[in-house]
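Each structure below appears as structure tokens.
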Structure P
Amino acid sequence: MSQIPTAPPPTPGFCAKSTVPPEILSNKPIMGVIQKAVNQWSRLVAWSWCDYLAFVDDREQAKQEENLKKFVIQSLTQQAQHADGWLSYGKEELRVQADLWSQIIVYLLLGDNEAALDIAKDDLGEEVPSFEDMKITLSDVVFKTTEEPLVTSVPENKSYMNLFYVQITRDSFTGRIARASETECANPYTPYITIICYPPRPELGPLTVTPDQLIEWASGGRRLQYLPPSAYIPIAHS
């Protein structure tokens with residue numbers, strides 16, 4: 001009778017490859033920006049999903065932060081909706097609007113609220129706050145909670161944003177980076193697409209994410225922890 005062959009115990013290891021294009025993965029400066037952005041984006045999502053305000057102790061700044069939060073949510077959801085519409089129906093006006101909302105998101109990530117508001121008001125005809133009523137930036141919020149600026153707003157990092165077209169997806173909790181030529185949204189002006197996730201907030205609870213977890217993460221808690229306390233708080237990319 002033949003014996004069943006034996007083998008040593010398997011060595012633990014995750015065999016899947018990174019989804020980041022190899023030329024970016026090997027670029028340490030860009031990867032440093034991206035890795036910091038992953039953490040910061042998940043904190044900003046948590047901030048947008050709860051009532052927490054970083055500037056709650058200052059009435060005027062708190063009002064500006066509330067305006068910023070509403071505008072950020074509007075920009076993310078509108079970009080996703082118009083991009084989905086363009087991909088589904090091929091209507092040129094939806095593509096144009098998706099591009100404009102994408103530009104708005106980039107300006108918000110750069111800390112240039114004035115440019116973002118100008119596009120929304122002048123090119124899209126949206127009713128938005130005046131710049132005087134929304135001077136608080138995303139970088140201000142991140143710095144207030146973590147004592148670090150939003151990495152995309154740091155002057156020496158701003159040029160990296162020129163590499164990416166920002167597309168928002170609503171059906172994932174993890175985004176990704178892809179070469180523009182490999183996606184339906186290939187853009188002649190940017191070599192890469194950064195697909196940033198902004199799904200609907202799940203029902204809060206112990207099986208998804210709790211209100212306490214959202215507030216703790218949004219307010220800068222667990223600063224030594226890279227990933228959020230729940231898999232249901234989105235991260236920018238894998």
Structure Q
Amino acid sequence: MNTILVVDDEPKILDIVKSYLEKGGYRALTARNGKEALTALRSNTVALMLLDLMLPDLSGEELCRRVRSESDIPIIMMTAKVDEASIVHGLSIGADDYVIKPFSPRQLMARVAAVLRRSGGGPVEGRIISCDGLTVDTGNRRVSKNGIPITLTPNEYKILALLISRSHKIFSRDEIINNIKDDEYDGFDRAIDSHIKNLRQKIEDDTRNPRYILTVYGMGYRFGEEASP
């Protein structure tokens with residue numbers, strides 16, 4: 001049974017979301033602020049966090065950054081901010097998806113199920129791909145550089161695995177979205193740029209002169225070196 005942590009300062013939302021999650025077969029934990037959320041995360045094995053951006057102590061953005069510094073669990077933002085810039089910012093600091101308030105419980109449950117599917121639940125049939133010190137184990141969804149493990153979010157991992165597995169191909173932003181997202185996703189191509197930026201910060205020695213993930217202007221992205229299984 002996957003454990004979902006719901007972080008929101010509105011008791012009514014906590015109760016409704018908790019009820020739907022439990023009916024859907026999940027174990028639901030709730031937190032009313034950032035401090036309670038960090039305590040819950042450190043004392044439980046949490047599969048996914050639903051995070052409201054408007055919290056009374058830490059902002060949702062700051063909490064997201066803190067969680068990302070120590071965990072790669074999937075994070076779905078729950079936000080009333082509908083402008084593209086706010087959503088891109090949330091994705092750029094480590095969120096994997098978002099739902100806009102007010103949302104239907106059925107929509108939220110679909111997003112939870114989709115993100116959990118993307119994050120994976122264990123080893124699957126795959127291969128190990130290496131390139132110039134960077135290794136991607138697609139069977140166990142592990143990434144390392146020069147033998148040192150690298151923690152990626154589910155979307156960052158999927159983008160890297162896609163690019164490195166077909167190192168000769170240039171992928172447009174739409175192609176990347178189609179390959180890493182499920183049917184429930186209604187995002188936009190600027191979100192891919194945010195994930196690429198975060199990914200480069202984790203795997204590149206010099207983000208201004210990347211060698212692994214290259215931008216092909218006017219077309220999209222490609223892997224920069226010849227990768228070998």
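FYI, it's all coordinate maths here, none of it is from the lab. Remember, predicted model here, so these are calculated numbers, not experimental data. Cβ atoms are built from the backbone, for glycine too; each structure is taken alone.
Quick check on the output: 16.1 is mean count of other Cβ atoms within 10 Å over residues 64-71, derived from one of P, Q. Which one produced it? Corresponding structure: Q.
Out of P, Q, which has the highest value for relative contact order in percent (Cα under 8 Å, 6 or more apart)?
Working: P: 24; Q: 15.
Once relative contact order in percent (Cα under 8 Å, 6 or more apart) is worked out for each structure, P has the highest.
With respect to mean count of other Cβ atoms within 10 Å over residues 88-95, the largest value across structures P, Q is given by Q.
Cα extents along the principal axes in Å was computed and gave 53, 34, 31; which structure, P, Q, did it come from? Please report the intermediate quantities before stating the final value.
Working: P: 84, 43, 37; Q: 53, 34, 31.
It must be structure Q, since only it matches.
Which structure, out of P, Q, was FRET efficiency 1/(1 + (r/R0)^6) of positions 8 and 80 (r between Cβ atoms, R0 = 35 Å, to 0.05) derived from, given a value of 1.00? Comparing all candidates, it corresponds to Q.
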